[in-house]
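Each in structure tokens, the structures are laid out below.
What follows draws every value from the coordinates through simple rules; no lab data is involved. The structure displayed is predicted, hence computed values, not measured ones. Cβ atoms are built from the backbone, for glycine too; each structure is taken alone.
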Structure P
Amino acid sequence: MKVITAESAGFCFGVKRAVDTVYKEIEAGGKIYTYGEIIHNEEVVKDLESKGVTVLHSKSELEKLEEGTVIIRSHGVSKEIYDLIKTKENIKLVDATCPFVVKIHNIVEEESKKGKKIVVIGDASHPEVQGIVGFSDSPVTVVQNKNEAEAFENDPSQEICIVSQTTFNYKKFAELVEIFGKKGYSINTVNTICSATEQRQTEAREIASKVDAMIVIGGKNSSNTRKLYEICSEMCRDTRLIQTLADLDSGFPESTSCVGITAGASTPNYIIEEVQSNVRGTDF
């Protein structure tokens, strides 16, 4: 079986930095917590938990904490959470927020202080978006699709600043921005989709367009993985979304001669290599 694996597949800079940060703190010792899962990958989270790392799932859990190290996940958190941690004398704060996300926090905080309406293009339920919203001093609207963009209304006298979730589909982002542009508002648009995401999506689209089957590997809660699956599905009818090799439980049609593989930013290399070796060894 011929296999084409995306060069951009696997850990991006921000995710690798966050994961490395946790393992470094484990070596240093002490009780370690992450506020939310450090990345959206079950295998990585399970390994960290086996080494004594505890995931905090809510503000109330954080409020009860008296000591230890709290690591901010790669997706970032709201300013409220930062401020809460800083009030605790015996809590060490380690910030593993992706630098691309920090950039958005700074933009939103600065632009909102100028009185601008903030529009975040992304998934309102995603932790990264929730953190971004938490840095605004002015009203925020989160827009995920065409219907929401078309329904958006604002005071014509108020300027608008548009930013995006780092892992949003670039093509859809451009389409939604175009809808906003036709409304006649004074808009400052900042494309905050990270370059690694754009590269990953572009490469996935290219590979999916020339293979018989496409495999997308990533966590079930991973936003960027879902976007890759959507993109690949548009280009290749036989596109499969898996978390590990164990999920690849059915073979390929006999007419399949070439399979493409890509993976989300939170997928460890060893999982990609396992899937790649298995598919390459498939013989009809």
Structure Q
Amino acid sequence: MKYFFVYAHPEPISLNGLLKDEAIQALTAAGHEVEISDLYAMKWKAVADGEDFPERDRATPLHYPSESGKAFKNGTQSVDVAEEQRKLLWADVVVFQFPLWWYGMPAILKGWVDRVYALGFAYGVGEHGGARWGDRFGEGVLEGRKAIVAVTVGGRMSHYGPRGVNGAIDDILWPVQHGILFYPGMTVLPPAVLYEVERSSEESVKAMVRVYVDRLLAAQTTEPIGYRSQNGGDYNDVQVLKPELSPDARGLAVHQHEPAFVSNTSLGTSGKYTPQHFAPTSRE
């Protein structure tokens, strides 16, 4: 398979750097193809502005979405943006790897999304009107690809549980997994979440590497998160979930066929995911 890593960490000599390097080595050794966009190493331009459109009419006010659509349609996008779109179309598996900073992605990765996800490429695709509001949330240009979020977290695993003070990790990652990856059509696999990374022993780091590599190698056979597709019949003609579906569920969970999937898991010998901590043993 073909793996594309979108990687955002400013320090090469870090746990993230080790995870990325070990994963690429293991995937390559297993016969897979790998491409990577190391955003900090690339000095990726994170700001979405008029400089992205060299041929735009500068006498008129900038409307970024429409300008991105024109540039995509006319083949006048900046070279860096077009290259990242090529990698997305090339890939079978897309990996977003980053540290969790203030409940989200580093700004450079958000800027990658803002610029690469052009109108006509990642959104604004298909018929818009009535019961069908575009090809999105399970459909779109990137349909057929799998995606996985790999995120390192400084806090305790318990802080990100269903009743944890930081909020459930599934909810925190919702904008990335459902809003950025599922929206343009990718199938989203359960995330690889590594906790208490700044307190990790050498033994714990080795275990994290093994778990991460196993997750990526198992991408082809891993059961995805059961997000409901927009145009699969679960939503009404104004894209609201039908009342008879998940009547007892609350919040974001209503948009999953099986809302109780477990993020904090490890690959078992059966190929299914079994509960297991992704955190070092507490030192308290």
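Side notes on the structure shown:
- Among P, Q, structure where mean count of other Cβ atoms within 10 Å over residues 22-29 as derived comes to 13.5: P
- Label whose coordinates, when helix-only ellipticity at 222 nm (-39500 (n - 2.57) for each DSSP H run of 4 or more, over all residues; to 500) is calculated, return -7500 (choices P, Q): Q
- Structures P, Q, by mean count of other Cβ atoms within 10 Å over residues 142-149: label with the highest value: Q
- Test item: P(r) over Cα pairs in 10 Å bins from 0, in percent, for residues 46-109 alone calculated as 18, 39, 32, 11, 0, pick one of P, Q: Q
- Relative contact order in percent (Cα under 8 Å, 6 or more apart) from the coordinates reads 23; which among P, Q: P
- Structure responsible for 26.6, with mean count of other Cβ atoms within 10 Å over residues 70-77 calculated and labels P, Q on offer: P
- FRET efficiency 1/(1 + (r/R0)^6) of positions 62 and 222 (r between Cβ atoms, R0 = 25 Å, to 0.05) - highest-scoring structure of P, Q: P
- Identity of the structure behind 1.09 (criterion: Cα Rg over 2.2 N^0.38 Å, calculated), options P, Q: P
- Highest-scoring entry among P, Q, by distance in nm of label points 7 Å out along Cα→Cβ at positions 230 and 254, is P.
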